[in-house]
Structure 1
Amino acid sequence: MRTNSRYLPGDGAEGARFWLQVFSELKNRGVEDVLIAVCDGLKGLPEAITTTWERTVVQQCIVHLIRNSFRYAGRQHRDGIVKALKPVYTAPSEAAAKDRFAEFTAEWGQRYP
């Protein structure tokens, strides 16, 4: 896809209206459906996606979810939390992830409910 200079990020205009305009243009260019969209936590982005393509499943990126969770933890604990969380999101199955999360909760849940 060719980049249009009016859509270059960083000018502070990346709100819901901006994204709706971008997605509307993509739809007008022939993008008929988007099955899954993985995005960061930009305000208005999920709504713009589902306004343009109603059935799209929008999911927040795991990296952004994890990063955002660190604002609730003390700096002195962040390295330990990172190490303890990794087995959860790299688990080979949902059952294994639930087991690793139980271990994470046992270690960190008292301090950070």
Structure 2
Amino acid sequence: MNKFRLLAIALVFGTTSLFASTIITPDVSKDEIRKQIVELVENTNNTIENQVLVNVTFTFSTEGEIVVLKVNSRDKKVLSFIRENLNNKVLENPGRANRHYTMSINIK
């Protein structure tokens, strides 16, 4: 009988902790995220001479900062440009934290 009570109490605590930890996931579309990132890239002094199309893989931290994970370019100017203008920048409407996003960005 004591084992049954202990099991019932553990079950109650376990289920209440599941429902108590609600995860807030923002409903932001990829188009909205892209628009905000393009604004970040366009509002900078560009040191790159040629037009470059770059695929950037990034995620968001729990504070809403962009964390650049991968850039498919070997040009050091492009890499530093992306890191300076996107990495650790906070968006108004960030996406989900710890979800990987891949986006093509045209740098002029």
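Each of 1, 2 could give Rg and Dmax of the Cα atoms in Å, but the derived value 18.5, 52 comes from 1. Out of 1, 2, which one gives 35 for relative contact order in percent (Cα under 8 Å, 6 or more apart) as computed from the coordinates? Matching structure: 2. I have -15000 for helix-only ellipticity at 222 nm (-39500 (n - 2.57) for each DSSP H run of 4 or more, over all residues; to 500), calculated from one of the structures 1, 2. Which structure is it? Among 1, 2, the structure yielding -15000 for helix-only ellipticity at 222 nm (-39500 (n - 2.57) for each DSSP H run of 4 or more, over all residues; to 500) is 1.
Read-outs: derived from the displayed coordinates by stated rules, not from any lab. Please read these numbers as outputs of a predicted model, since none were measured by experiment.
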